[in-house]
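Taken together, the values in this text are just the output of simple stated rules run on the coordinates, not laboratory data. These numbers come from a predicted model, not from an experiment. Cβ atoms are built from the backbone, for glycine too; each structure is taken alone.
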Structure P
Amino acid sequence: MFDALINRFPNVRALVIGDIMLDTFVYGEVDRISPEAPVPVFKYRQKTEMLGGAGNVAANLAALGCITTFIGIVGNDSTGRKIASLLNKAGTKCHLLKLNGYPTIIKTRFVAKTNHLLRMDNEEVLPVITALLPRIKKILNRAISAADIVLVSDYNKGLLTHETTPIVIDICNKLHKKVIIDPKGHDYSKYAGATLVKPNLKEFSEATGKKYYPLSPNFQPEIIKEAKHLFEQYKIENLVITLSEHGMLHIPSEHPNVVEKISAQVKEVCDVSGAGDTALASLGASLGAGASISDAMKLANIAAGIVVGKLGTSTLSYDELKKSLMVQERENHHINPENKIVTLEQAEYLVKKLKSRGKIIGFTNGCFDCCHLGHLSSLLQARKYCDVLFVAINSDLSIKRLKGNDRPVQDEKTRSMLIASLEYVDYVLIFNDDTPLAIIEKLRPDILAKEGYRIDEWPEATFASHYGAKIITLDRVKGYSTTNLIEKMKH
């Protein structure tokens, strides 16, 4: 599914702007408590150093094969030089401004086996950089004009202020470049006008002043309500909220009630350090390669799930991602029938997006009461004529009006789940009317397919033919019908 997208990564020119630091991991063992104080005795084994913060985003993009450039600030010290060396080693071009008297940030984590015992931070707030703005603007203009995608990784260390961040976004918008923000803090005014902002749930909570509980039945309505406020205030185009073990949510400002939620992919968690950086990098690489936000989010979710299975701040390579996707596709872990069942509003939004990507939209409908070979044959035939197949299913009330009070045999939830579980069905809708004409008027599919009807006796086909849809009468498998099945069961 994602092969063609990943194959475009080596052509993506990605620019990362943000707070960079050195992540140090000290590994060892703990097998006793100190006799001097009630603390563990840490027995040192080894130490590793790697790019942290926005540097890890850049390293991930380079590992995914992207042509990567980094802009940031370090101290004029040995740690700053170490970071420059690591960026170079990762295959990333960089514009590092070196400040005298400012210590480059170091975060040191002490890890016993896979357990983090302590984190030690060596950092100071970046001094005001107003005097550097003319130089920074010049660098930004040149770098952004050469990029396909811009990623802003804000760790609230002083580079991305209310003065500098709007400059970045303004240049991106003037040059028609997509800009993705990984935010920090409660004030999103500095992210106004961004293409996409990617907070985790804790960060979204800080920005909105509300608490959210992913397992609550009111979770999505509450998220949507507050997301609308952010859209209205700051003209942010999209929000992608990461939910840790609960997956990700995408809320577009254009249709905030149409939320796409995907489940987490992780099997085993060893270390969450840098998982957000990997998700951001994968999201950016995908969008830079021309993916939809939906596909980019799915790939980012998979990538984050892989990296948390590693120890330490980790990158994910191009080859690792491809191999992992091959395994996942074989296991069909990505298929969740419930996610295929959509409302008419969601379907309308999906069709608009799919058509913008050149996809041929197919449509068929039916009661599908007792699913049999005739149903399967019709759906398989319909799918061959299109890229994406939408199937509309009569609601329980609709079937009772059409076929009597003893029908349906199976309720609408069961019927919709059964049809959605078929590999060749992409989306399922439930409708209450006697015909799906209202759905066709909204979706305007390219292909309308159904068995057993003459076109002149098929009102939906008459309407669809007027706007140019192709009408297809499907072949019927003789001897199969729900009525016949019910009669057989009675005897």
Structure Q
Amino acid sequence: MDTLMTAIFIGIISLGVWKTLIILFKYKELCSNLKKNPQKPSHWLQGHGKEVKDSITYNNYVMDIIKGGGRMYCIWNGPFPILGVCHPSETFQQLIKQAPNKAHGLTDWYRIMEPWIGEGLTISGGKKWERNRRLLNPAFHFDILSGYVDVMNDVTDSLLDKLEEASQKSGSVDTFPYSCRAALDTMLRCLLSYEGSMLESNEHEYIKAVQRLTMISWERMMQPLLLFDFLFNLSPLGREHNRLIEVVHKFTGDIIEARRSLMKEQPDTTKQKERLDFLDILLTAKDEKGQGLTQQEIQDEVDNIAFAGHDTSGSSISWAIYALGQNLDIQEKVYKDVLTVTKGNTHITQNHLSQFRYLPLFIKEVLRFYSLVPIVARKHSEPITIDGIEIPPGPRVDINIYAIHHNPEVWKNPDEFNPDRFDIEQRSETDIYGFIPFSTGSRNCIGQVFAMNEIKIALAKFVNRFEALPVKDHKPQFLPSTVLRSLNGLPVMLRRRQQ
């Protein structure tokens, strides 16, 4: 018996050693392949940890690679490799054709975000993503979106009042917190029929929780030990993260339960509506098998839209107002375009949205120059080849939108703010893969038309009421996160236009 037990024990140990050797061999092979990608010298254990400590140094690292002519890059986060593409034609096109899934491994942002936004459209893949995307597409149909124009006007009026009030008190105003709260109001009122106002509450728990959670995700990704869930959950950062998750889930969960209760009490509610909102569709949609979304799927999609539906739009509006103040000649062109279309009418209609000519060029340049969503990522389950280099399954591959939008091989004078580059006569340099503010391909943003309408209305009404003027010597300190932020705010001075 003792001999048998000894043999079993030796067998188990031998199997463990063998599997460990296989893992080490594959890891060595992976390292050998990835060393062919452009990268700076790294420590065998710490990787680039001393140089790349956060999202700011990550971005600086990538821009240095671009200056050296690199179209891909490799960053070692401790022993974990992170690949990235920073050129559209030779790298990005190859990647999206070969790696359609969102990155969802140990070191990946989407896995880190999953406790917050679940497996909604942002994260899910395969058949689940295809089914849910198909069910949710009607929520963003043209006829539905046109019904939101009046709400977008009302929220923008409130935003402009708040900005004017704040600027009168201090001489200048940081537009970022106001525009983000206004975008959240727009999203909540349009898509979830929520009647509260975030603009009236700058201390709302949900807003503070969202802002902090986005920063925690980056802090965690840059600390290899915290990538392991059990260590993260034991850390102070993990405990803070889990407490904030409870805050955001309670907020969205209460909205869902209130609507579900209303539909039980008044079963004909949706039939009486002229248009169904996003939440109505979530609660009533059925697939070809007659199956609806589960309670968890509904929660996940609401958390997705509540976060992604306001953070990007609010950031876009604030960066756009800042850009107006930094480029007064361009601001005048935007104002003349708006005045020509609206004839001085301060209420923007659906018809106006399709008639603007220069305003859309300006917005596109804002989305390129400031690249509001700096990075998205993909994962591959089979070996892929990019730029002649075979990459085995495992590492995430970042699509560095900021880097693509500022790559001198793609854009002439990329550090110059110039809306005219999007004029139809110059569009050859802005092919589908060179300008990707909402990503592209099948995984593009489902709400991009909603967002563009919201941004157009906000800016058209803004220039009708105000001139934005620069704050002397202010230069934004870029903070790439889930959206691009400024560490020192985005202040402008406001001057009322003479009507």
(message) Quick check: -11500 is what I get for helix-only ellipticity at 222 nm (-39500 (n - 2.57) for each DSSP H run of 4 or more, over all residues; to 500), calculated from one of P, Q. Which structure matches?
(response) P
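Of the structures P, Q, report the one carrying the highest value of distance in nm of label points 7 Å out along Cα→Cβ at positions 36 and 356. Intermediate results must be reported in sequence, preceding the final value.
Working: P: 6.2; Q: 4.7.
Comparing P, Q, the top value of distance in nm of label points 7 Å out along Cα→Cβ at positions 36 and 356 belongs to P.
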(request) Match the computed value 4.8 of distance in nm of label points 7 Å out along Cα→Cβ at positions 20 and 348 to one of the structures P, Q, and report its label. (result) P
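For P(r) over Cα pairs in 20 Å bins from 0, in percent, the calculated result is 21, 53, 22, 3, 0, so let me know which of P, Q that is.
So the calculation was done on Q.
So mean count of other Cβ atoms within 10 Å over residues 4-11, computed for just one structure, reads 15.5; which one of P, Q is that?
Label of the originating structure: P.
Just checking, which of P, Q has the largest value of relative contact order in percent (Cα under 8 Å, 6 or more apart)?
Numbers: P: 11; Q: 23.
By relative contact order in percent (Cα under 8 Å, 6 or more apart), the leading structure of P, Q is Q.
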